[in-house]
1. Of the structures 1, 2, report the one carrying the highest value of FRET efficiency 1/(1 + (r/R0)^6) of positions 55 and 271 (r between Cβ atoms, R0 = 41 Å, to 0.05).
2. If you rank structures 1, 2 by mean count of other Cβ atoms within 10 Å over residues 71-78, which sits at the top with the largest value?
3. By the measure relative contact order in percent (Cα under 8 Å, 6 or more apart), tell me the structure among 1, 2 with the highest figure.
4. I have -18000 for helix-only ellipticity at 222 nm (-39500 (n - 2.57) for each DSSP H run of 4 or more, over all residues; to 500), calculated from one of the structures 1, 2. Which structure is it?
5. Work out the source of 0.00 here, i.e. which of 1, 2 gives that when FRET efficiency 1/(1 + (r/R0)^6) of positions 39 and 343 (r between Cβ atoms, R0 = 35 Å, to 0.05) is computed.
6. Just checking, which of 1, 2 has the largest value of volume of the Cα convex hull per residue in Å³?
7. Just checking, which of 1, 2 has the largest value of distance in nm of label points 7 Å out along Cα→Cβ at positions 103 and 119?
Structure 1
Amino acid sequence: MSTTQPCELDRSFEQQLQAMAAILRPGTIKYYRAQANRFLRYLHRNHPELTTPAQLRRNPHILGWLKSLAEENPPIVNRTRLAALICIRRLLNDLADNGYPIPHGLILSQDFPPRDLYLPKPLSPELDQLLTIELRRIDDLLANALLLMRLTGIRVGECLRLNRDSMRHLGGDQWVLHVPLGKLHNERWVPMDDETRKTFDRILSLAGPAAIDTPNPTSLPLLLLSNGKTVQYGRIHEALQAAAKRAGCPPVRPHQLRHTFATAMLRAGISLPALKELLGHRDIRMTMVYVQVTQKDLQREYHQARRKMAMVHTLPALPGTRDEAPDHGIPAICHAVDAVRHQLEMYRRQVTDNSVEGKLVSLGRRLAKLRATLAALQQP
């Protein structure tokens with residue numbers, strides 16, 4: 001795994017990666033191998049005397065490697081450092097389980113950096129509409145595949161793995177999209193409305209023909225080009241960029257279609273548990289992130305409701321008195337101040353701005369002092 005003659009340390013890592021290849025996908029093994037090569041290059045460059053796994057020590061080998069990750073230029077994000085630690089820790093633990101005398105506690109929990117919190121980046125309703133109109137105008141295989149992703153919230157990889165029989169009929173007018181095993185190794189059913197079904201049927205009509213000798217044509221990939229090849233991620237990304245540019249939108253990533261779907265569903269009133277199932281999340285905390293995105297919508301609707309309440313509730317009439325209001329002198333002035341204080345208090349209860357409410361409270365106190373002073377002047 002290194003550029004020099006492999007030593008026992010290199011061979012042990014390679015043997016463990018080959019064992020893991022029996023249960024993990026090729027892409028995952030490729031990532032593990034890249035992280036292992038990076039770790040071994042550091043050890044060979046800074047500790048050439050290290051040749052066996054048993055010689056590994058937390059200090060200086062692991063701590064030095066952690067320091068080198070933190071000092072890389074340009075700096076790497078916490079997510080990348082976290083992934084590297086997870087990969088190397090698993091490799092070391094598996095080697096220890098397979099009989100290698102590796103010291104315990106080489107990588108500890110406190111070594112893991114905090115996870116970076118990235119909020120979803122959905123398209124605004126205006127940009128979402130512009131992009132949808134442009135994709136429908138293009139109306140080719142890739143454009144309809146992007147529309148299907150927007151209508152169902154599936155990931156790019158899940159869309160690329162759909163088959164021609166992925167649309168299933170449950171009876172009546174209930175149809176679902178069978179999403180195969182994806183990023184989290186789980187499959188799910190996503191309900192389909194008429195628009196989504198028409199988009200799926202349109203993809204079927206645009207997809208390349210099935211081979212004559214294919215025993216089961218429905219098991220063929222849904223996104224099949226006219227030359228018989230399947231669509232790759234790069235083609236999907238390029239088609240989305242071109243459509244966004246023609247629609248007058250800023251650059252859009254395919255995963256933003258998933259964020260847009262989730263945010264739109266949450267704004268429409270879907271529950272978080274239901275949204276979790278639609279998105280295929282394992283943890284409700286992953287779905288909860290979308291609530292932070294819609295906080296702006298909640299704030300807007302809250303203040304709109306408060307303004308409507310203020311318009312519905314009219315100011316009540318002043319309470320009547322048995323005696324006629326005085327028409328001259330200090331008693332008349334006191335009566336007028338009481339009326340102003342009453343109207344001011346009724347208005348204050350309808351104000352939603354805290355700063356304005358504070359000023360009204362202060363003004364009411366001053367009027368109360370004025371009323372008390374006037375009342376004192378009436379005494380002999």
Structure 2
Amino acid sequence: MSLDVTLQTDPDAVLDDPIAEARRQVEICNACRYCEGFCSVFPAITRQKVFADGDITQLANLCHNCRGCYYACQYTEPHDWALNLPRALGEARVDSWERLAWPGGLARVFQRQAGAVAAALVVGFAVMFALIALLPGGGEGFYAYLSHGAMVAIFLPAFLFPVVSISVSIRRYWVEVGVGRVTWAALSGALSDAANMRNLGGGQGQGCNFEKEERYSNGRRHVHQAVMYGFLLCFASTSSATVLHYVFDSPAPYGFWSLPKLLGVSGGLLLVAGCVGMVMLKRKADPKLGTAGQGGAAFVWLLGFVGLSGLLLYAVRGTGLTGPLLALHLGAVLTFFLLTPYSKMAHGFYRLTALVKDRVGR
């Protein structure tokens with residue numbers, strides 16, 4: 001098969017101008033159309049002929065990096081066009097997170113030195129909590145080390161900051177890609193796609209090619225679901241504890257069969273299992289098809305450590321390890337909150353918005 005197109009062919013350009021390189025490859029894909037049924041990206045490509053920067057940003061965030069298109073493509077290296085669409089869209093995706101993040105500049109720092117930044121913050125905050133714990137306590141359980149008032153004073157602003165930051169970033173994304181008028185059908189369809197991670201099934205439900213190249217696997221889909229639902233269960237645990245404390249005047253600590261504990265332990269186990277699974281699958285995947293930044297790996301390690309330290313903290317309660325482990329766990333949680341707008345955690349919000357935009361454009 002031959003295509004009558006004349007385009008620049010510099011595969012290294014993806015590092016210099018990710019939007020331009022992604023546009024070059026998308027235009028070739030639009031002329032070929034061999035991968036039309038693979039996932040939501042390719043039907044979206046075929047709906048237009050000219051791709052503005054916002055169109056490339058939308059396609060990049062719609063891409064789930066399943067890599068099936070790469071293994072099916074006849075224009076990858078050693079062909080002169082050297083297509084590597086998963087990597088090109090991945091770099092454009094990271095570029096959008098960096099450009100649209102608020103406050104600006106912090107996302108770029110995190111992507112370049114993610115591991116060092118996350119580790120330094122966890123240790124620094126853990127020391128801070130350990131010093132606070134030296135002050136007289138005022139409650140039972142963990143509140144004997146850190147009062148309820150101190151926890152609220154520290155973590156409420158830390159929770160509100162990423163909410164505001166991500167809201168500003170998604171608003172910028174919304175304007176750049178031109179989402180348009182959202183109907184209930186588009187919103188519900190996007191939520192359904194996100195909940196079952198349909199695009200990680202390769203669009204056909206047989207799985208993707210992330211870790212097994214030409215062979216299909218649903219492994220990545222399953223570990224992503226474990227992380228997502230584990231996080232949601234942990235959030236539900238904290239929310240239920242808040243309701244019990246302020247509405248029903250029932251402060252912590254809670255027993256194992258209480259709603260906060262059941263949700264928290266289940267969520268923690270799913271988080272740890274999902275993050276371990278992600279690390280294992282990443283080790284099997286071809287690194288040339290991913291992005292060069294450190295943000296994704298550091299985020300997985302941080303999130304997994306939050307879940308693991310929470311489970312260990314519950315296991316050692318009442319022993320001499322409670323205080324040090326509580327400081328370390330709270331340091332990890334605080335770091336996770338503050339880095340959320342700049343880590344790969346933000347990609348879930350971008351991807352959901354991209355799914356809404358895709359549904360609107362159908």
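1. By FRET efficiency 1/(1 + (r/R0)^6) of positions 55 and 271 (r between Cβ atoms, R0 = 41 Å, to 0.05), the leading structure of 1, 2 is 2.
2. When mean count of other Cβ atoms within 10 Å over residues 71-78 is computed for each of 1, 2, structure 2 gives the biggest number.
3. By relative contact order in percent (Cα under 8 Å, 6 or more apart), the leading structure of 1, 2 is 2.
4. 1
5. Of the structures listed, the value fits 1.
6. Going through 1, 2 one by one, volume of the Cα convex hull per residue in Å³ peaks for structure 1.
7. 1
Read-outs: derived from the displayed coordinates by stated rules, not from any lab. All of these numbers come straight from a predicted model, not from anything done at the bench. Cβ atoms are built from the backbone, for glycine too; each structure is taken alone.
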